[in-house]
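Take a look at these structures.
No value in this document is a laboratory result; all are computed from the given coordinates. Everything quoted here is computed from the prediction, not taken from an experiment. Cβ atoms are built from the backbone, for glycine too; each structure is taken alone.
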Structure 1
């Protein structure tokens, strides 16, 4: 296990207004191209090992930042019986369908289907670059502020739990770790951000890492 704590400095605490200003200044205002140069992905920590299949499937997720003081990030735990990524921590989201007008529409639709978050509480603030996964997806994350007062109902078929993690914890590079596991006889590395009993890792942690870099490093 490695911790990415080169500076070992926490990012400054933001309120909702400051976060929105920073996000609108640093994130993409419109959906980026799926072949965006230097797009992040699971292969970032595994140079020469990852072999992405041709024809990556397009997916979209919502990165919901709750406008509390302090800010928090809404995440879900997937149910254990799903055919892919069962039991993992995830952002609400899924495949972009032909009926969706774009990645934001797909992310909002999936968020509504998974946790019944009313769009009236959601204020999109920008997009992150697409994230490539070794499981054959290219994910466009839409970042949004979510006004408190919402009610959630988890879809029991897909979501085992919904919870929040402090934004400051996720944006502190000292909490960004690199873990590894052996798959098919090969050691593979991935980002991980354990928070209490929650093990945030893989593509979700990679997207959080991308958000940190876009807001505070780029």
Structure 2
């Protein structure tokens, strides 16, 4: 038990003193995750809406594929993207490997199916009478889409929050694509994995606490928006 107590004490010290390595890992994690979830939302929300509202050949398999990709292993994403952006890969000349951009690509692939599948579910749950009323009142396709989206806004926001939680907590693709370079691509999760393996529990615990604080803050903000009806 002594090493746990010492680790907690060391963690609090690192947080209170604003340790540069801790701040660097937090910044890289938040920056890459926010960028990835914004891009994933721009793709996933419209994709989920289209799949939910349109009838087309192969819709069933598409829905099944989206639901399956929600559980996509991070190491599989890392391996796939790595094969494309490595020096021998087709995108090798771009020099993306072991950069924040590579991590964002991996996180984007992880988050997009989650946002799309949960958006699909949210849109399908909107009462059909809302759509019928909008059509009866002469709503254009764009107005109809905005009306349905407004009805499902909280569930869609929850989908985006779920996607953010997925990417900020993942470690597999971040390690493979970012290379865990100190001060450049080292995130909170990769730092925790590295420092714990070295026996440096204090730094790992400090980042674990911060990671939980970030997740808690995002959920508090989401609940606040729900209460205000925004």
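When distance in nm of label points 7 Å out along Cα→Cβ at positions 11 and 27 is computed for each of 1, 2, which one produces 2.4? List each step's numbers first, then the result.
Working: 1: 1.1; 2: 2.4.
So the calculation was done on 2.
Which structure, out of 1, 2, was mean count of other Cβ atoms within 10 Å over residues 171-178 derived from, given a value of 24.2? All intermediate terms of the calculation are to be shown ahead of the outcome.
Details: 1: 18.4; 2: 24.2.
Going through each structure in turn, the value belongs to 2.
Let me ask another. Determine which structure produced the value 33 for relative contact order in percent (Cα under 8 Å, 6 or more apart), calculated from the coordinates; the candidates are 1, 2. Before the final figure, lay out the partial values.
Details: 1: 29; 2: 33.
The read-out comes from structure 2.
Follow-up question, since we're still on this one. Between structures 1, 2, where is distance in nm of label points 7 Å out along Cα→Cβ at positions 67 and 203 highest? Can you show the working numbers first?
Numbers: 1: 2.9; 2: 4.4.
Max of distance in nm of label points 7 Å out along Cα→Cβ at positions 67 and 203: 2.
Now, a different point. Between structures 1, 2, where is distance in nm of label points 7 Å out along Cα→Cβ at positions 163 and 195 highest? All intermediate terms of the calculation are to be shown ahead of the outcome.
Numbers: 1: 0.9; 2: 3.0.
With respect to distance in nm of label points 7 Å out along Cα→Cβ at positions 163 and 195, the highest-scoring structure among 1, 2 is 2.
Also, quick follow-up: Of the structures 1, 2, report the one carrying the highest value of mean projected area of the Cα convex hull in nm².
On the way: 1: 12.1; 2: 15.9.
Going through 1, 2 one by one, mean projected area of the Cα convex hull in nm² is largest in 2.
Suppose you compute helix-only ellipticity at 222 nm (-39500 (n - 2.57) for each DSSP H run of 4 or more, over all residues; to 500) for every structure in 1, 2: which one lands on -6000?
Details: 1: -6000; 2: -25500.
Structure 1 accounts for this read-out.
Starting from the value 4.0: which structure in 1, 2 was distance in nm of label points 7 Å out along Cα→Cβ at positions 123 and 179 calculated from?
On the way: 1: 3.5; 2: 4.0.
Matching structure: 2.
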